[in-house]
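The following blocks contain the structures, represented as structure tokens.
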Structure 1
Amino acid sequence: MYEWAVIYTDTDSKGTLKPTDINVPWRDMVDPCVKLAEAQIKVEIHAAMKYLAMAAYFGQDKVSLPGFSKFFFDAANEEREHAKKIMKYLAMRGELSGGVTHLIQPLGEITESPTSGLQALKDALALESQVTREIRNLIQMCETPKDSDFNDYHLVDYLTTDFLDEQHKGQRILAERISILGKMVNTQGGLADFLFDIKLLNGEI
């Protein structure tokens, strides 16, 4: 027969479980690095919301470019996944101990009406380039933080391997698609977005 032990924890009057005070100095990330990592979460969430807005725009019945819509929905999912990865990393390092609501707010106004498919791709490339620059800034801060000689090799390696590699490959793909669609616009005129959309939807490009 098994004997079950009941462990009583400290709760408040509403029965809410209070956080445990570990009292062991195991966290070692420096504050500037943590702050920039939190800022990067906001950058990724903002990018995701911009892509969601663009996906919704192209999915409207009056626009009806489902290939572009799918492309930007996929891009939004990717950016959300990046934000989740950084959140999980901070949690793993013991640095996600406060509220997170402030980390998942957009950084500014979200526009949703690109003038064309080509402009939408150019906007996406500009956005990805900005995200890449922010990741580089985060890497630099965590590698050589101000007022500290602590080099966070683990986070730097994680960001370089998992994030920068994907960013550069993604930017290359966007640049190629901009080039292809630009040529189609020059030869096909107003039909270019429609023809390119079919290729996107069928996975031909």
Structure 2
Amino acid sequence: MTFLEELGVDKEQWAKVIYRFPALLTYSRPKLRATVDFLYEMGLSAECVSKVLTRCPNIISYSVEDKLRPATEYFRSMGVDVGVLLYRCPQTFGLSIEANIKPATEFFKDKGFSMTEIATMVSRYGALYTFSLAKLVLKWEFFLTMGYPRTELVKFPQYFGYSLEERIKPRFGIMTDKGVRLLLNQMLSLSEDGFNKALKRKLQKLIDN
């Protein structure tokens, strides 16, 4: 644990770190060093490395040569800033390239997205590839019924992170009933109060016009 303290991991966060990943205590100092050195190699600052280890300590369990480096090379080939992705969503690098990452890429390519657009989506929403294909399919199919252009997903890939039954469908239904149209991110990311206010403003504009 002294090594983690040297890396800047706040002592007050140790309990959370161990709770999230108890097996951390079983890893050797060389294994910890290998992961940390890799994060530095990817351009992360000492502060960012500390935050990654605090938020996602199980990154220590990922093999540098079998997981982290191959995933890095794959995302880099797409045009993704891997340093930013590692910081925002390190768990993405624990996914299997063949079983998870490539199928997700192919899914979006099959839907007409270019590699540049896919890279933009991943960069904007690092957790995008952590969802199962089944969930991506369900939300994509509903998206097609909403009448938004595909570019809305490039701008707001976080759409795939919202609950279909608890957020997307209810808010789309309310918006449709009101006869107005909000941007996809407005419809989903606003608080309940903000969403209602946005609807009222849209309705008022329709009345004024």
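No value in this document is a laboratory result; all are computed from the given coordinates. This structure is a prediction, so every number in the text was calculated from the model and none was measured. Cβ atoms are built from the backbone, for glycine too; each structure is taken alone.
Can you say which of 1, 2 returns -16500 when helix-only ellipticity at 222 nm (-39500 (n - 2.57) for each DSSP H run of 4 or more, over all residues; to 500) is computed?
2
Given that relative contact order in percent (Cα under 8 Å, 6 or more apart), derived from a single structure, equals 13, which label among 1, 2 identifies that structure?
Only one of 1, 2 returns 13 for relative contact order in percent (Cα under 8 Å, 6 or more apart), namely 2.
When you work out mean count of other Cβ atoms within 10 Å over residues 36-43 for each of the structures 1, 2, which one comes out largest?
1
If volume of the Cα convex hull per residue in Å³, for residues 92-171 alone comes out at 89 when worked out from the coordinates, which of 1, 2 was used? Each step should come with its number before you reach the end.
Details: 1: 130; 2: 89.
Source structure: 2.
Check the numbers for mean count of other Cβ atoms within 10 Å over residues 28-35 across 1, 2 and tell me which is largest.
That would be structure 1.
Thinking of 1, 2, which structure, once semi-axes √(5λ) of the Cα gyration tensor in Å is computed, gives back 38, 21, 14?
2
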